[in-house]
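Below, each structure is written out as structure tokens.
Computed from the coordinates by the stated procedures, all read-outs in this text should not be read as laboratory data. Because the structure is a prediction, the values reported are computed rather than measured. Cβ atoms are built from the backbone, for glycine too; each structure is taken alone.
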Structure I
Amino acid sequence: MYMVLLGPPGAGKGTQAKKIEETYHIPQVSTGDIIRLAIQSKTEWGKKAEEYVRSGELVPDDVVIGIIKERLAQDTNKKGFMLDGFPRNLKQAETLEKILKELGIELNVVLYFDVDRNEVVQRLSARRICEQCQIPYNMVSKPPKKDEICDVCGSRVIQRPDDRPEVILNRLETYEKQTKPLIDFYDKKGLLKVILSYGLIDDVFQEVQKVLGPFRG
């Protein structure tokens, strides 16, 4: 099964991807993770990506695409994969089509995790992380036992700069400009399936399973 995961920041794509991976044994191909791995492994594309990362610039499309193509060609992806974080725009989506055609692969489904903007702001602004051991918390669903103190190491629990409401709204605006057009792109191809990403994690996953049922080998 070959799929793409779409949705705004805070829609729960990462959480659902882990559950899909455990249930269907399909590897999650997260753009951020594979870029970091390529840099650590010092591949040719990884070296190029590192130059941009070190200077604080966004890794350009051609380098991201090179790393993605390299990863998708690996034997571990022969039975399927989930693309999370790619494509982010129409240019990347069109390039992905060419890459998959070269590899003899066709997408089965594109899952779009739909969630209200206010819900996203509420979810992300509630996130916290231990500044020492990086254990994640959520002030609504998983708060530390002592206010602003990590349960594990006793260090301070902080809010990351990109989880502040004003930053979240900027991220959502960027998403809507660049990534939302992909919804129409994949809908016209008959690949798009909308998952309402509200409520309990397990309830959302039940909806995912209903969609993926016909594709399960």
Structure II
Amino acid sequence: MTLLVLASGSPRRSELLGALLAPHGSTFEVRPTDVDETPRPGESADDVVRRLAVDKAEAALAAATERPIVVLAADTLVAVDGEVLGKPVDEADAARMLRLLSGSRHQVLTGVAVAASGGTSASLSVEVEVTHVHMGPWTDDDIARYVATGEPMDKAGSYAIQEVGDRFVTRIEGNFDNVVGLPLGLTRRMLVEVGVDLPPDVQPPDV
């Protein structure tokens, strides 16, 4: 039986993948990887999420001894006016990001990589999903209160749509689950392509 591994410690990704697999009774193991997520000079957001998703998938695959195995990895970033926003380094950085996003139409990009290995065969694929998010204005007090909760500190762009979306996100062009951290339609297709058994009639659920 093929082992499915999620190479991420994100509880949001784990919840989304679990919701996708649950109707078929499939299971997976969570095995986070330690990868340097620092963008390289001149890298676009698309380049960064592709590279990091691949790095995470390859690291998890190299550390695993089980075969056959399928590793799913992902990386999410926010881009606004050409600037790539990852996770904030401190509270001041989180506040800076939220000021940039206030009143913006920005992009949330998730790179998804699937690595599979069984016997003498192996494969690796990576794709990127983009969602455009319209955000209303934040006041300085809004930003200070949100940063004080600690919620922005482990999130790309310093916000989680499932936590502040009702108040500040005014419109979404694309998939909601991509903004949460794992585009389910894309993920499902990529898993099926490497042989993960998901029936054709299973649709990505809302989480």
Structure III
Amino acid sequence: MKQLLVTGANRGIGLEFTQQYLANGWHVYATYRQQPGTALAGLACDQLTMLPLDVTEDASILALKEQLSGVELDLIINNAGLFGPRDQSLGTVSRQQWLDVLNVNSVAPLMLAQALHSNLAAKKGTFAVVSSRMGSIDDNDGGSLYLYRSSKTAVNQVVKSLSIDVKAQGIKVIALHPGWVRTDMGGPNGSIDTQTSVNGIRHVLEHIGPADSGRFINYDGTAIAW
């Protein structure tokens, strides 16, 4: 049975990843920050293991590493993310709010990879980071959103360096844009729902090979410029 870890599984895209991979016969290790939400708890079955994880706390990541000792994973999806304040225009940016967003979106993925990349080695698995097109410098023609944009640009660089560092282990690393999804983060005006986003990402992940490691890919399989 294939196995994956998905962070931020209590709602939105993370919850949908959990549902779809369970439906496809995977064993899912799904993490939550404080306690399992009603929807995640409602998926309880032999194929689902729910684990606590605060991605901003090193002790929490270490505890997860210990819980997953000896577990061979095919896939890790770093989905947990933070948008920050809705207004991120010039003149509104707070240093602490920016650091909070960077900690979750940019620092935490590497901390997770450092702790768990050996779990992927046996199966030459994939470490996938849910990034955002808003992290693309080439695609930025709207300005503003300093906190969120910069955090996703930073994690894209993490993905690129990590893909080089774990290449010898056969591990693939990829940055993914989920689309503008109707979630608590994306808001009600998003262009697609979570089912469409996750179904597309699953298709992408099923077909990537070593040559795709270090790429930035849209949920529909198209490449995104850095």
Problem set entry | With relative contact order in percent (Cα under 8 Å, 6 or more apart) derived as 23, matching label from I, II, III | II
Seminar exercise, completed: Calculated from one of I, II, III, semi-axes √(5λ) of the Cα gyration tensor in Å, for residues 74-153 alone reads 38, 17, 11, and the structure in question is I
For this session: Using P(r) over Cα pairs in 10 Å bins from 0, in percent as the calculated read-out, with 7, 29, 36, 23, 4, 0 as its value, let me know the right label among I, II, III.
Result: I
Exercise. From I, II, III, which structure was distance in nm of label points 7 Å out along Cα→Cβ at positions 2 and 170 = 3.7 calculated on?
Worked result: I
